[in-house]
Structures are given as structure tokens and as C-alpha cells.
1. Kindly point out which one of 1, 2 the value 39 was derived from, the read-out being percent of Cα pairs over 23 Å apart, for residues 201-296 alone.
2. Once FRET efficiency 1/(1 + (r/R0)^6) of positions 249 and 353 (r between Cβ atoms, R0 = 41 Å, to 0.05) is calculated for every structure in 1, 2, which label goes with the largest value?
3. Between 1, 2, which one scores greatest on relative contact order in percent (Cα under 8 Å, 6 or more apart)?
4. One of 1, 2 was used to compute FRET efficiency 1/(1 + (r/R0)^6) of positions 105 and 193 (r between Cβ atoms, R0 = 41 Å, to 0.05), and the result was 0.75. Which label is that?
Structure 1
Amino acid sequence: MPSTLSPSPERVDIPLGDRSYPILIGGGLLEDAQTFADVPAAASALIVTNTTVAPLYARQLQDALAGRFRQVRVLSLPDGEAHKDWQTLNLIFDALLGHGADRKTVLFALGGGVVGDMTGFAAASYMRGVPFVQVPTTLLAQVDSSVGGKTAINHPLGKNMIGAFYQPRLVVCDLATLQTLPTRELSAGLAEIIKYGPIADMAFFDWIEANIDALVARDPAALAHAVRRSCEIKAEVVGQDERESGLRAILNFGHTFGHAIESGLGYGEWLHGEAVGCGMVMAAHLSQRLGGIDAAFVQRLTRLVQRAGLPVAGPDLGAERYLELMRIDKKSEAGEIRFVVIDTPGAAVMRAAPDAMVREVLAQCCTA
């Protein structure tokens, strides 16, 4: 699909020393060979995508890469969070081994967060590490999961519990791909954009409130600004804390509740962004109880999440089930659940909360 945006991409850099890399943001990037000019040349490349995205964009990317690689193969995986598991991951290893891929083979993750996470994990693991490039085609992946080097698969007991930190060589955010995104997927991506305001930049939060209707309507200029600013905030955080030993944890605002929803319902029942949107509302109520924000700000955030087309009431899994699932969360320590909460609008911290307080939040925020 031709883009109405400028052909010159905007660039955001992830500053990680010898692991630094750029994020390119613009329209029509996926089909332009120049986009990939700095990717290491090799004998072969493997595009990992899924059955939904492959018919839309795999051929365009394959043609763009033809001048850099003698062979560019495409592997199309089943679509959906339910397939983010060992069995599907092994399909990538089967393709690499079956075609004699070597240590210079470059993997390209063409799709949303599931494809990006699994391709990155495969790249980190195959021959102890091969280059890979993120080509996210969903809004959620462009503003969050493709950036920062988190790679993983799910386990039945917890989301993203098996994985590695492994940085891509390049992230290519082609905004033209967002025009083919289903409405529900677009809303899911808006959750991760909204997240950046309360934790890091209230001016951006104000802008999102003023422009949420344009974002829902896929206005190219609004989407371009939202993707760029989200990537800038994430770049700043990841550059200071690559492996989530401290500051980076704030990027998980809403995710402790959200991951419990995903695991409790079964992966794929709710989209990740839907669970995060609802999780942010829950985390805001918890933040109020802990003294960080007032009721007016909780309502302000809740209204914005609703306007983005996201759920604001969680499923009633039962308080004990929520607590059980949240104790498996990666941020928990010695069985104590730790939440990202808003300390003051525009700043977040990690904090433990008493189980009784969490039960109060769940009773207020969940429906049968």
C-alpha cells in the first residue's frame, strides 16, 4: 500500500554501545532496498512471518532483500498468542537447520509481537547467536515489543517466562502497514502508547488525549508522531537499563495485572494490548490506594483507555487466582508481588502492595 508520508524516514537510536541500533520510522520502508543497506550481507536470509501477514507483505520484503542475499526464504507460522510456544519456535530452528543456515544468516521478523519475540529468541539461540532485524507490522510491536531486545516464548504457567535479552541490528517501522491492521489490533497498540504518558511524559499524555480520535482513525501524521515519541521514550529507558535491573521495569505499567488476565483466560482470548489497557486501569486504582495519584487522574486514564476502544473492566478470575498468577510474574521477589505504580503523574516506581489492597482493586475492577 503506497504511503502518504515522506520517503525520508525518521530515526531514533537505541544507545547500547557496540549493540546500538537505529529505529527507522516512515512510510514505504519495507519495500525499499535502501532501508536495509546497513544490514550485514550474507549468503542467506530467513523471513519469519505468519499466515496473516505473509500474503500482505512477505513478497515486498523478499524483493527488497534480494540484492543483499543469494537466497531469501520465507517461513510462515500460525498466527496468534496461543502459538507462542516451544512447538512453534522449533519450526524456526527446523527451517534454519533444514536449509543449512550458518552464523551469518540474518533473520527478519515480519509481523507483530509474537513473531518478533519468537524470531528474536530463535536468533539468540541458533548457533549461540545470529543477526536479526525487526520489521514490525502492528502498532503494538512498533511502539513496544520490537524495541529493546526482549525475546521470549510463553509457558502455560506464565507469559514470556522463557527467553533472552538479544538486540536486533535494526528496527523498521513502516507506518503503511498500519493501514491493513484490524481495528481490534490497532486499539491494542494504543494501550502501549497510552502507557508512556503516566510513567514518563505527561505532555505526551496530554497530546494523546487531544489526538486519540485521530489515532483511532489512523491519521498518518498522528500515528507517525505517536510511534516516534513512544520509541524515543523507550530508547531513553532501555539505554539506561538494558536488562531491566531497575528503571526499565516502569515500562511494565499495567502488565502485572495484564499478564495475569492473559494467562488466566488462556493466551489469545484477550489481545496483549487489551489486557495491558485494562491492567493500567487496575494499576491506577492501586496507585491511588498507595497515595500516588488522586481519583480524578484514575478517571482520566480510564476514560482515555475507553476512548481507545479497550476494556476497562477485567474478567472475574477470582482474587486468589489473580494473586497466584501475579506471584509468577518476573517482577516478583521471594513470593512478594511488586507492581509498577504511578508515584506522581509522569513518573512511576516499583512497589509492593498488601494482598488485601490488591483484592480491593480486583473487587472494584473486575466483572463476572
Structure 2
Amino acid sequence: MTAHVISPPALHRWVTALWTAAGSSPREAELTADHLVDANLTGHDSHGVGMIPRYVNAWLAGELRLNEHVSVAKDAGTLLTLDGHRGMGQVVAHEAMTIAIDRAQRDGVCVLGLRHAHHIGRIGHWAEQAAAAGLVSVHFVNGVSKPWVAPHGGRQGRFNTNPFTVGIPVPGREPIVLDFATSAIAQGKVRVAFSKGETVAPGLLLDAAGEPTQEPGVMFPTGAAPAGALLPMGAHKGYALAMVCEVLGAALIGGDTGRDAHLTLRHAIVNNMLALVFDPARMAGAPMFGDEVAAFVDWVRSSPRRPGVDAILMPGDPERASRAARAKGIPVDGGTLAALDDAAARVGRERGVAVAAPSTLASP
């Protein structure tokens, strides 16, 4: 399918204008655009502007609430639980991480629970926010929506893609940012492949009968047809980590797990997150920590490379390379662009205003 290219500033302005037209405050619209466009810049189109049609569906159904802010559910100083009230995830997660960062800088550590947030997007974004403040963060996240991922040995979905993320600042260097779904492939990447009319690699999907397939369409059946399922990454290991994310990221902080009794929303993705945010300088000490991490990174990179490998990469390097490569233009496939045009039209009809179609910004 034909890919179109939109400049990052133009795409950012369009996302901001769309949510402003929907009724978001200027700050909410800007934060949402910051996050979604940056996800595309980092190469994670699964968590970028392609999520907007689903967000619009959730908003129209009353499942995504604009202009909400976090409130305190429990406050024990370094232990803090916040509620996002199904507000725009890019806003409530930013607010929650800002509070956690402030407390970790004051007290050395903050154990943050954020529950009932609408989709908070690429979790690496929040690890980068903490790393920019010189703090380490560890994130366990679950998602309450359609159960996409089958347990190890299972044939049907029972939980979501449950990301696990770690951000580590390295003084004088780029941070180490580990960010991955515990499924073998992110659901959004299956959506991107489906939009492009492509298949996925073997070993990632099951069809509705529980048999292996490479066809992403099994995840998006029409009508009442049953859906397929994603497989966990690393077989039993990814499955076990997904369970930990579900229990710590949701049940521990009073959020909903992804079991059937909680699957009452049709369009929204509700995220719950446990984040451990702490100051590495208060442990071994900043110089010792930074020097040892840098020396270890250099040691790892010094490994002789296998044929065809240009460099030994650190976690976070692919995203930084993608930001550089996409700085002048973000590719958007034709299927996604058509869905974005439709989302703009639906917002315009609902609010009685004109919303530009993003296809007018694209060059082939």
C-alpha cells in the first residue's frame, strides 16, 4: 500500500487542531500531539497517530473523557496512588510522572500507581521523562480492552500486551531505555500490518481456531466472528512477565485487571501502571554509577560483530536513529491516512466545526 509522508511539525499541528476541535484544552491537545507524533518519530507507528481513530471512537462513546486530571487516591509520601478517571492518557500520565519525579527528587524514591487512565501510549516516553530528570524508572503496565494475548499453551486471548519498561540515565550519554510489549508483537504493529495489507512473521499469531497464522486480519474480524490471538514473547517467559505486569500494574494499585468482568468498554483502552522512580545518585553515588555504566556499555559494544551487523546497539538506540531518519518526514500508509481523514470528519460533524483532513498535508 502506498506510503505518504507528512512533516512532523505539520502532523503535530493537525493532531493539536483535531483535539482542540473535539474540546480539549490547549495544553491537553498539545501534550497529546507531543506524545503521538513522537511515537511515530521513534518508529513506533503502532502507538502514534494511527491510534487517533480509536481514540475518537472512545470519545464519541463517552469512554474517553477530555480535560480530566489526576486525583490522589492514596498518599503515603513515597507511596502514591493516583486516579486518571479515563482522562486522556497522554495528559494524566504526564501529570502522574511529573508528581513522581518531584517526590523522587525530594525523597530519593517514589512508588507511583496510576490507575484508570485512558491509553497512555508508548511507555518508553514516560521512562524518558524520568531519565531526563536524572532518575531511574521501572514500569509495569496492563491494559483493559479486548484480551488480545493468549497465555502460554492457551488458544484464546486472556490479557493485553502488558508492556514492561525501564529507563536508566547515563551521565554524559544517552539513556538506556528498555521498552517492550510482553506479547510476541504489539497489537498496534498487527494493526499497522493489516492497514498496509502485509503479513506478519511466523510465530506471532493464532487464528480464531487457535492455529498458527501470519495473517493480521484474524485480529480484526467483521461482525460477530471470533478473533485470533497474539502469542506471548519468549513462550513461558513472556507469559510470566505479562502476569507480573497485570498483578503489579493493576491489582496492586486498585486498578482493574483484564478479566471478563471488567471488559465493559467497547472502544477505550484503559491502562494501569506501577512505576518505581528513584534517584541513582543516592545509592552508589552519581560519579560511581555513571562511570561504571559507561564502562560497561563500552565493554559490551567492543564485542566482535557477526557478519552483516554494523554496530552493537543499546536499548533506546533504534528509537534515536528513527528520530533522526524521520526528522523531515513521517511515513503514513494509505489505510491509516484514510482512517485519520475519517476521524477528522467525525470530529467535525460532532462539534459542528471544520477539521482539516490530514491527507491534505501528505506528499506521496
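Read-outs: derived from the displayed coordinates by stated rules, not from any lab. Please read all numbers here as calculations on a predicted model, not as lab measurements. Cβ atoms are built from the backbone, for glycine too; each structure is taken alone.
1. Values: 1: 39; 2: 53.
Here the read-out was taken from 1.
2. Details: 1: 1.00; 2: 0.65.
Structure 1 gives the largest value of FRET efficiency 1/(1 + (r/R0)^6) of positions 249 and 353 (r between Cβ atoms, R0 = 41 Å, to 0.05) among 1, 2.
3. Details: 1: 15; 2: 24.
Comparing 1, 2, the top value of relative contact order in percent (Cα under 8 Å, 6 or more apart) belongs to 2.
4. Working: 1: 0.75; 2: 0.50.
Source structure: 1.
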